[in-house]
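There are structures below to look over.
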Structure I
Amino acid sequence: MRTTFYKYQGTGNDFVMIDNRQQIFDKNNTKHVAFLCDRRFGIGADGLILLENHRDYDFKMVYYNADGNESSMCGNGGRCLVAFAKQLGVIKDKAVFEAIDGLHHASIEGDIVKLQMVDVDKVEMYDNHVFLDTGSPHHIQFEEDIQGFNIKVKGAEIRYGSPYNEAGSNVNFVKKINETAFRVRTYERGVEDETLSCGTGVTAVAIAMHVLGETDRNQVKLNVEGGELEVCFEEQNGTYNNVWLIGPAKMVFEGTI
């Protein structure tokens with residue numbers, strides 16, 4: 001079977017996009033999804049995303065990790081899907097869509113996509129790290145030598161360690177640049193390696209830095225391996241709402257496989 005696909009990237013976090021409004025893609029074939037995401041034998045991507053019809057909203061997002069399994073929310077993937085929806089003519093410059101973690105509002109201007117993320121009302125504080133869920137679970141800790149350590153090894157140790165066990169967690173290493181900017185590297189579960197960017201990860205980092213008192217700003221820049229993202233939010237009585245992830249989303253190429 002020949003599959004038409006589109007390749008998108010958001011600050012280096014790349015995705016295979018498929019228009020599945022006609023329900024032609026076999027969503028139960030995890031091996032096929034993993035094959036399409038394979039960088040040597042398939043197309044190559046951090047994940048695969050299906051755009052599907054929705055009865056009440058502009059579209060539905062179905063997201064798979066590179067290992068072939070359907071996964072929790074992907075922020076950069078959501079932003080790329082908004083750009084894909086615009087290319088398909090499904091939307092113009094605004095969107096409301098459903099993902100696994102609920103409804104998301106978004107807007108697009110040029111190649112910049114703003115995506116509203118879920119509210120966060122719980123941040124767990126530990127001796128050497130912070131844990132919170134921004135649609136996907138995220139472990140966050142400071143790393144002074146952020147360029148010189150083996151993130152794949154260290155990230156895997158934390159991702160599979162206690163208390164995360166089988167479910168696992170994404171792992172973010174952070175270095176403060178100044179009051180308004182932080183350097184972030186992320187090990188992603190499902191990819192089982194570092195990705196050049198993680199949207200839910202930088203969202204979690206921005207909120208965590210505010211909770212920890214590392215910044216008093218409600219708009220923060222996050223420098224990742226693949227570029228720069230921004231996160232803005234409002235905080236009231238310990239709850240973070242009106243959270244937005246902002247950055248570029250671009251089509252790389254299209255093809256058939």
Structure II
Amino acid sequence: MGTIDLKDGERLDDLQRNGYRIIQDPEKFCFGMDAVLLSGFASAPEGGRVLDLGTGTGIIPILMAAKTPAAELIGLEIQEESADMAQRSVILNDLQSKIKIVQGDIKEAGQLFDAASFDVVTSNPPYMIGGHGLKNPDGPKAIARHEVLCDLEDVIKAAARLLKSGGKFYMVHRPFRLAEITVLMHEYRIEPKRMQLVYPYVDKEPNMVLIEGARGGRSRLTVEKPLIIYEAPGKYTPEIYDIYGY
């Protein structure tokens with residue numbers, strides 16, 4: 001493993017995969033279960049090229065480097081501090097030959113990368129519509145959670161431009177926006193192919209949706225069995241323990 005220096009407020013977290021660790025700053029933003037679940041839901045072909053839109057501190061490329069045979073994973077992140085943490089985590093885990101972090105805007109992804117050049121595009125985008133009423137809309141947490149710098153259409157439009165024909169798009173989002181998600185995917189010719197709803201408990205409403213689409217695919221959607229997070233307070237279900245690698 002490589003060596004790096006931590007900045008004030010930063011910490012190292014163990015990812016329970018291949019000995020990989022990640023640098024985070026709790027005062028800015030830390031990855032959540034949604035990113036971990038997306039990395040478990042997504043797949044990549046052997047030798048494939050993967051782009052993660054809005055990579056934050058690089059959690060999804062790092063976990064997918066551990067779980068898939070992809071040859072190249074690129075994380076695109078607009079916030080300088082997050083991109084810097086992601087890059088140092090790549091070095092820390094000696095993944096420079098496999099993962100590249102690019103600081104840039106999702107809305108300009110079509111200029112940063114060649115069209116139809118990726119086998120897989122992933123994204124854990126901001127869930128909440130707009131930044132109206134936020135005390136600090138320019139803050140790292142606000143940018144990660146609210147559609148301040150990009151919106152759902154920006155993400156899907158970028159994925160459609162950058163995916164190869166038949167390439168796969170994987171996203172985690174909130175169920176209350178599912179109708180909008182499917183309409184936009186269809187509009188940009190990313191056909192929804194697989195979906196899984198995530199429930200905190202078996203008797204609660206779902207609070208996440210994992211969705212897979214295929215660029216230029218035919219219309220046929222498979223809905224997988226629900227994924228339940230907790231079987232009791234503080235105790236994950238076996239499926240969650242498996243995804244986390246415990």
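Listed values, structure above:
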quantity	calculated
Among I, II, structure where helix-only ellipticity at 222 nm (-39500 (n - 2.57) for each DSSP H run of 4 or more, over all residues; to 500) as derived comes to -5500	I
Per distance in nm of label points 7 Å out along Cα→Cβ at positions 33 and 89, the highest-valued of structures I, II	I
Label whose coordinates, when relative contact order in percent (Cα under 8 Å, 6 or more apart) is calculated, return 22 (choices I, II)	I
Answer label among I, II for the case where log10 I(q)/I(0) by the Debye sum over Cα atoms at q = 0.16, 0.25 Å⁻¹, for residues 121-160 alone, calculated from the coordinates, equals -0.48, -0.98	I
Which of I, II yields 2.3 [distance in nm of label points 7 Å out along Cα→Cβ at positions 145 and 193, calculated]	I
Structure (I, II) behind the derived value 47 of percent of Cα pairs over 19 Å apart, for residues 17-152 alone	II
Of the structures I, II, the one that 24, 22, 20 was derived from, the read-out being semi-axes √(5λ) of the Cα gyration tensor in Å	II
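Quick note: the coordinates plus some simple rules give every number you see, no bench work behind them. Please read all numbers here as calculations on a predicted model, not as lab measurements. Cβ atoms are built from the backbone, for glycine too; each structure is taken alone.
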